[in-house]
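Given below, in the form of structure tokens, are the structures.
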Structure 1
């Protein structure tokens, strides 16, 4: 068992619903991690988090947390529009960072964060829990082997049961959209403002959920977005509930990305990616846990994942991050650059929806 001097010391900037119901519980179970410092607004809530998870230090000012000399890494789980400020400050202090999705709310900020991590040789991981399903990782391996040849077209779709959140209504985390926390305990319900207030969320469904599906699509393919033409719809909310993007990529490929925040509350998520190449097609579906490659030469392949294999894995990202910073692995399954590509596309899509024109990334 690692002693206190060998444990990696973690700081949390943000301690709301998902941080306390998932991330903290995963790290607390590891004997090589120490829950050292936590920052959030609200003195009563802050003390509650400190007592329950055994943090040694608690503050409402993230600058005080970053001024500590002995931290190794920071987990950023603040509202979307604060990710850039808190992550960049942490990286500049020489700390590894796990930053919640979306990585940022502008392409320029996302690039700066990734560049800073690369410059300082620091790990930057985004909690994309779907990446930790074995059949998803198998899909990544198939793409890296070039099983479908040169990528020519991609289809990426996601739908979620979060309409109430985007409408700014109370939302119980015990429904299907929030039952995946590692601990099962819920200290704080999701704050609707962080999903529905434009000044806090920065955007609607595209930032809140398509950052997952788009991040996976770019991670699987390595495509670089070049231009985007987009429509968004907000029939009952201030921010987009539905999204439809047409995208052109640097290699000449094209694709469509769609999102819908209107699945029934008692049902799960849809996440479907299909990649068409010069030699075949890769089809991947998280809802039905399906992975197949159909090749023009007849050498087809279909995986056989068990039922439920496509469910979101909340424990995957924290454990991967812990293994990275403790040097137990060098594989980052949800790297910052994938989230950066997603934000480059979404940033251009939001500009296109406003301008009515195709926008350059």
Structure 2
């Protein structure tokens, strides 16, 4: 259904005062995105939940489907988005939708909440400053992909502790198994995750979800993140510290967004701090690690790298990282599951229902959060 097919919201503007007050109880929520996103992200059960509390409408847009980076400005598309948003209480956007500009917000006097389904929590598709000035709450549920990414990070840590990548290479190469009594070194000595010291570089939604999965292993967790509230230390049983202390762990997880400040943040000096026998896991962005320095470090054979991301992607066929026996690679699949795609909209419905009940959101995106993030590098 498009904005022009949205009689409940349009009628609310034409009713007499008494009828309009009664009709205003029926809030209007609109989704703007590509048709592909609508089909793959919106589950019928979640739509039913939403429509019990509000009228729902959808407007298709055919803008770029990429997630990273600011949505390109398109005057015609923004004008159309403004028409769609003009009678909404909540506007939700995702891939394919144009930038939600101040002009769009100015033409939507009823708008009280603005939501983004998937955008790396940088507000790249939203004018967060303008929304704040207008008293419009902004919500971003990008963390919906944290569930599968955290699971995959844990899986990579377990694979790394046993050096399973090297074992798999031997098996598919039809090499004979190592005799039982001769099994030693990487993958055998201190190979269990339980009771080990674990370092997390970045402590956002992904890291906090990973901490929940690590609890049964009774790890000693330390984290580096200069932005998050320190009250999280007690809540998640983690200690915060400088980057050099986090790198000196049995398992190091890289969980950082890619910004101008984090690009190649982990280079030769940082990688030199990895203790022999440790496992280095990256499930965030390849560009936060200096790839040349990483290849040089793992080429020594005394640490294990388990990488879901790399720079560049896809990994060049002639890259030496592909051939190292102590490296386990996957093609950036950590966050990509059908469950996570549906979860984005499900989480947004939850946020809408909280908003309608007069409660605060679980995943707000504020001007303070946007301002304190370093600028992003051009993709």
Notebook entry, point to check: 21 is what came out when relative contact order in percent (Cα under 8 Å, 6 or more apart) was calculated for one structure; which of 1, 2 is it?
Noted result: 1
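Going by Rg/Rh (Cα atoms, Kirkwood Rh), which of structures 1, 2 comes out largest?
Details: 1: 0.96; 2: 1.05.
Answer by largest value of Rg/Rh (Cα atoms, Kirkwood Rh): 2.
Rg and Dmax of the Cα atoms in Å, for residues 106-249 alone was computed and gave 21.4, 74; which structure, 1, 2, did it come from? List each step's numbers first, then the result.
Details: 1: 17.2, 48; 2: 21.4, 74.
Derived from the structure labelled 2.
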Next item on the list: Please state which of the structures 1, 2 yields 26.9 when mean count of other Cβ atoms within 10 Å over residues 98-105 is computed from it.
Entry: 1
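Looking at structures 1, 2, which one was distance in nm of label points 7 Å out along Cα→Cβ at positions 114 and 330 calculated from, given that it came out as 3.5? All intermediate terms of the calculation are to be shown ahead of the outcome.
Working: 1: 2.1; 2: 3.5.
Computing distance in nm of label points 7 Å out along Cα→Cβ at positions 114 and 330 on every structure in 1, 2 gives 3.5 only for 2.
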Checklist line | Comparison of 1, 2 - label where distance in nm of label points 7 Å out along Cα→Cβ at positions 50 and 346 is highest | finding: 1
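Quick note: the coordinates plus some simple rules give every number you see, no bench work behind them. Remember, it's a predicted structure, so these values are computed and weren't measured experimentally. Cβ atoms are built from the backbone, for glycine too; each structure is taken alone.
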